[in-house]
Structure P
Amino acid sequence: MFRPLLPLRDRTVAVSGAAGSLGQALLRRFDGQGARLIGLTSQTSPLSIAGSSGAPIPLRSVQWRCGEEQALGALLEQVDILVINHGVNSFGDRSAGAVERSLEVNALSAWRLVELFLSLPERPAGSPARELWVNTSEAEILPAVSPLYEISKRLLGQLLSLRALDCSGANPCRIRRLVLGPFRSGLNPYGVMGADFVAGQVIAQARRHLGLIIVTPNPLTYALMPLVTALRHGYFRLTSRA
């Protein structure tokens, strides 16, 4: 049966890591769909993003830091779609400080935002559900030439799979997993894809109601990721409880 595309016009969308390459590209794409935008960023100066015309896009810039997720509670009550996209890449650094920072930013901070957003009241039945989009990255299952990035993203992916088991209700929050291959950014200057292309693909797949959104030139990911998530879902359902 044909399903109409996911409506984005007039929906409030918040994106973490908004100052990064993908964060900015996503916000531009959401703006093109008529969404109301909130950029979550750790930078101290207000975020300003130029649209295709060169003029700044309408955007509410909100400063926050990892560890202060609870302070976003009142703001997130206004949000229809939360995109968790922030992260760090320590590359080859394996020092204790790099371990702590990678786990905190890439996994634990994201997990706290997941829990906070999923704890919010459901939207009324018959209206569009809240949505949670989480960028776990292709590093969730494949090497990224950065051990700590891989470890932290795999932890986030597993926590997301575990938490998704409890999403139920009349109109539960819809979780979408973003599995993205290498794109050019501050975290990966050698990426083969452009951030704008990736953002366009993410939104196009989400509008077609895909829960597992994959954007990568690597065919292995398209074969392995659905299998991994299905097996993990079954294992967690059998071996855990709420």
Structure Q
Amino acid sequence: MTPREVLEYTKKNKVQVVDLKFVDLPGTWQHFTIPIEELNEGTFKDGSGLDGSSIRGWKAINNSDMLVVPDPDTACMDPFTAVPTLSLVGNVMDPITREIYERDPRFIAQKAEKHLKSTKIGDISYWGPEAEFFIFDHARFDQTSHSSYYFLDSEEGVWNAGQDGVNLGNKIRHKEGYFPVPPTDTQQDIRSEMVLEMQKAGIPIEKHHHEVATAGQAEIDLRFDSLVAMADMIMIYKNFVK
């Protein structure tokens, strides 16, 4: 999309607020939200301000002003907010030099793509990660000065085969979770819902299925794409799955 097309998109979808997202140095998505009235064509050039000293590994407090410059190609509706919200992913820019911040992971990926072309190593690199995850029914963990523990549970877990109460016996044994049909695969519907929401956000999906492990291991396969495009899609993927 162009900035103008994004503005038309916001009118069509009756957007009320805009969520600006960026990636910190360890790879966590961060965000802040602006009213729709604050979004105009100039925002895609001049950005919107943030305090870089509060982001891990970035600026000192005496030199903390930074800007998030949204990329119009990343525009999509956020399916999880009560208020109609447009999501935009952006690069982080220095407001003085007007240069993209060297510790912005998205910018690093963009530089890598430019280096690939400038050195004539190749024209483009394609990436197709197999993103997998677990869907647990219960998760507890803690670490104190004198102890630590974690406890994870899933109704699919083979260790629940002898559980009291309602128990239909459809438990996945160790290393037998690859491709079983429902009712053994209890997460068909939730994976399908994840896929549909990702597709609405513009992510091309090839398939989804239960993975090898017991206790709710899942996989949703994305169609391959270039480095920056795939990195953006993986961040959306992780956010939607959570």
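We did not get these values from a lab; they are worked out from the coordinates using the rules stated. Owing to the predicted nature of the structure, the values given are computational and were not obtained by experimental measurement. Cβ atoms are built from the backbone, for glycine too; each structure is taken alone.
Assign the value 24.4, calculated as mean count of other Cβ atoms within 10 Å over residues 13-20, to the correct structure from P, Q. Present the calculation step by step, with values, prior to reporting the outcome.
Numbers: P: 24.4; Q: 17.2.
Answer by label: P.
The value 19 for relative contact order in percent (Cα under 8 Å, 6 or more apart) was derived from one model only; which of P, Q is it? Mind dumping the intermediate values first?
On the way: P: 19; Q: 16.
It traces back to P.
Figure out for me which of the structures P, Q the number 15.4, 47 belongs to, where Rg and Dmax of the Cα atoms in Å, for residues 133-220 alone was derived from the coordinates. Display every interim value, and only then the final one.
Working: P: 13.8, 44; Q: 15.4, 47.
Of the structures listed, the value fits Q.
Looking just at percent of Cα pairs over 21 Å apart, for residues 93-188 alone, which of the labels P, Q belongs to the structure with the highest value?
Numbers: P: 38; Q: 64.
Across P, Q, percent of Cα pairs over 21 Å apart, for residues 93-188 alone peaks for Q.
One of P, Q was used to compute Rg/Rh (Cα atoms, Kirkwood Rh), and the answer was 0.94. Which one was it? Spell out each step's value before the answer.
Details: P: 0.94; Q: 1.04.
Going through each structure in turn, the value belongs to P.
With helix-only ellipticity at 222 nm (-39500 (n - 2.57) for each DSSP H run of 4 or more, over all residues; to 500) coming out at -7000, pick the structure among P, Q it was computed from. Each step should come with its number before you reach the end.
On the way: P: -11000; Q: -7000.
Structure of origin is Q.
P, Q: which one has mean count of other Cβ atoms within 10 Å over residues 29-36, as calculated, at 17.8?
On the way: P: 17.8; Q: 14.8.
Working through the options, I get structure P.
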